[in-house]
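Down below are the structures I want you to see.
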Structure 1
Amino acid sequence: MAEEYRQTSVLIVSSGSTAIDYFKGLLLPNRFNPIETAANAGEAERRVIEKAFGLVIINTPLPDDFGTKLAINLSRFETTGILLLVKSTLYEEILYKTENYGIVTLSKPVDKHTASQTINALVSMRNRMQSFESRVESLETRMEEIKIVNRAKLILVERLKMSEPEAHRFIEKSAMDRCVKKREIAENIIKTYEN
């Protein structure tokens, strides 16, 4: 059985239709959907504010900004892959300005094979970043829960003169008896004794 791909939304930023058609031809609809376009940096910025894109392809130069500033501005969205296409004579200079932002720069003209491989690599890295981001969020939530439970245990130790193991057991048992999370019991203890 074939594994289904996660669909990635794409924004192609180009002042000309040739590059837009070129990339639309490379992006398979079962993997890349929706595919939207913008003719300049200002329009691209507005689109990205309205909607998150998994991949942004910028074909330089743009009429209102070369494209480097746009790419750097968009790099603040950590899980958006950014592909910047520049003339081969400018490649080294632009690469130097953008590589620390995680922007992938290719020199034009670029063949379909290289463009396709680069896009696939960007999507793979984006998926990996999203996986790390969700793990970090999960760990942050867990750390917050531990802090709240520890604060509640401290209150029980100070106010009710329980030992730390007794306070821990009290919170665990209360959570099991009421079929709720320890965090909820801890928050109720904090509300009760801190007000």
Structure 2
Amino acid sequence: MNGLESIATAPMWAGFIAFVVVMLALDLFVFGGNKAHKVSVKEAAIWSLVWVSLALLFNGGLWWYLNSTVGSQIADQKALEFFSGYLIEKTLSIDNVFVFLLIFTAFQVPQQFQRRVLIYGVLGAIIMRAIMILAGAWVVSEFSWVLYVFGAFLLLTGMRMLAMADQEPDVANNPVLRFAKRHLRVADDEHGERFV
């Protein structure tokens, strides 16, 4: 078995997706994700511990399942791959906190609404990431030369970011925001808990 082969079966994927949907629903509707309130450091730390614990439990369950079905060597390898990927994802997501702070500051989002706005943003990011990964995987599987186009795009984006590293981002004049203001009903002032 090489490192690119999936060990997941269709029921495993269905169970994983169902688990994620249930956890998001619990966070949004049961534990007050859609209620406006200021999140304390203690509450944020508790929720972080809950989600990290769930990820570690998932990793333990994955190892247990694989150990009983395909053997300890593959179970050890895949559990370590999951844990390594999880740590990398956690580490790389730290910079997102600064992006969120920049956006909240630029748009003057009151603290009691920041959690709700963040949840909508994260849900949108999950959906968009899934679409992009599925579409990208299909395009690459059909047209292998597209990898060079994607690579060139990443290089150009990296050089552009490097060239603009010293400039403060002008969030208010972002082309996406200008498009939204021109074509959607967007208000500049606050309307309580109503975002749309």
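Of the structures 1, 2, report the one carrying the highest value of distance in nm of label points 7 Å out along Cα→Cβ at positions 6 and 102.
Ranking 1, 2 on distance in nm of label points 7 Å out along Cα→Cβ at positions 6 and 102, first place is 2.
Upon calculation of FRET efficiency 1/(1 + (r/R0)^6) of positions 118 and 174 (r between Cβ atoms, R0 = 25 Å, to 0.05) from the atomic coordinates, which of the structures 1, 2 produces 0.85?
Checking each candidate, the match is 2.
Which one of 1, 2 has helix-only ellipticity at 222 nm (-39500 (n - 2.57) for each DSSP H run of 4 or more, over all residues; to 500), as calculated from the coordinates, equal to -24000?
2
For relative contact order in percent (Cα under 8 Å, 6 or more apart), which of 1, 2 scores largest?
2
The value 2.9 for distance in nm of label points 7 Å out along Cα→Cβ at positions 70 and 142 was derived from one model only; which of 1, 2 is it?
The structure behind it is 2.
From which structure (1, 2) was Rg/Rh (Cα atoms, Kirkwood Rh) calculated, if the value obtained is 1.25?
1
Matching task: 47, 15, 4 is the computed value of semi-axes √(5λ) of the Cα gyration tensor in Å, for residues 86-157 alone. Pick the structure from 1, 2. Working shown, then result.
Numbers: 1: 47, 15, 4; 2: 31, 14, 12.
Label of the source structure: 1.
Any read-out appearing in this document is the output of simple, stated calculations on the displayed coordinates, not a laboratory observation. None of these values were measured; they are calculated from a predicted model. Cβ atoms are built from the backbone, for glycine too; each structure is taken alone.
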